[in-house]
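In what follows, structures are represented as structure tokens.
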Structure P
Amino acid sequence: MFAEMRRHDRQLTEEDARSIITQGIYGVLSMNGEYPYGVPLSYVYKDNSIYFHCALEGKKLVAIGKDNKASFCVVNEATPMKDAFSMRYDSAMAFGKIVEVDASEKLDILIVFIYKYAGNDDYITKGKEHALNMLQKTQVLKMDMEHISAKSRR
């Protein structure tokens, strides 16, 4: 179902791909809609799933409503290699279907976001309060990964 990578010499292991996704700060979620739609966003990775949060309405949700298949790309360490007319990079691409998380999981995932992005004790308590206040205004989505690959030029 998923095509093989053309540049086998740059292909990384599945473990490397998961590491890139785990360490990444943001990625690009790409969906089908009337036109292809890609949006950069923050995310968290947990238990073979990638989680996103968003408003209760918008272009992303319209696209997912039409077709919940999506891809998610993370690029780490992109640096120009001027003498080689190329780039040094690590990247991972995941594919899966997006679903809304149930209410019992929603707050837990928002707190995972807080630990990833606010990470220091001064903000954890405030972040948890903020998550509780935003719970009814926030949608949390999850993409269960069906396929993942990664490549690198170092």
Structure Q
Amino acid sequence: MKPMAHQLAFPITKVIIDNLSAVMMFAYSQPPLREFRRDSFTGDWERIDEVLFGIPEQLATRAMIELVLLFRTLDDHEDLDDGSLGSQFGTLYLKNGTIKPLSIRDVANKTIHAKTIEWVFDDPKKPVLKTTAHDGSRENWTHAEIDLNTFAVGCRLMTG
């Protein structure tokens, strides 16, 4: 990947770093926390699932939405999706059965326009954000799977 032609201002860089931190902390903490909950936490505390899973998921989802809204705005103004970040940030599944790679703009669009956003931890070393399209006939996609590792690399390239 070639370096980005754009240099983002410090306040924007700080927003990216702070939000990416929340996303990655959540994504990589969930498998061990689920194991901890299952194997070690046997006491009564009705809020344990909210503390370990519910609130962190809400914060990470909000951070991801802020990131993609920022990326979409920056792409509109700075042409971020010029290929300098690479082209494969995950996989887009179309209604006709076709599968195609997700660009950074696709990541933004498929997150912004998603009916549902789901965190998938099938492989603890490769967390995924799955977005699902609305059922409306206007959508030509069914779902997208965003590779958070590649997404993090794209964020690093944007922040210098």
At a computed 72 (volume of the Cα convex hull per residue in Å³, for residues 65-112 alone), which of P, Q: Q
Comparison of P, Q by relative contact order in percent (Cα under 8 Å, 6 or more apart) - largest value held by: P
Computed 4.4 for distance in nm of label points 7 Å out along Cα→Cβ at positions 97 and 121 - originating structure among P, Q: P
Mean count of other Cβ atoms within 10 Å over residues 41-48 from the coordinates reads 8.8; which among P, Q: Q
helix-only ellipticity at 222 nm (-39500 (n - 2.57) for each DSSP H run of 4 or more, over all residues; to 500) derived as -9500 - corresponding label from P, Q: P
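Quick note: the coordinates plus some simple rules give every number you see, no bench work behind them. Remember, it's a predicted structure, so these values are computed and weren't measured experimentally. Cβ atoms are built from the backbone, for glycine too; each structure is taken alone.
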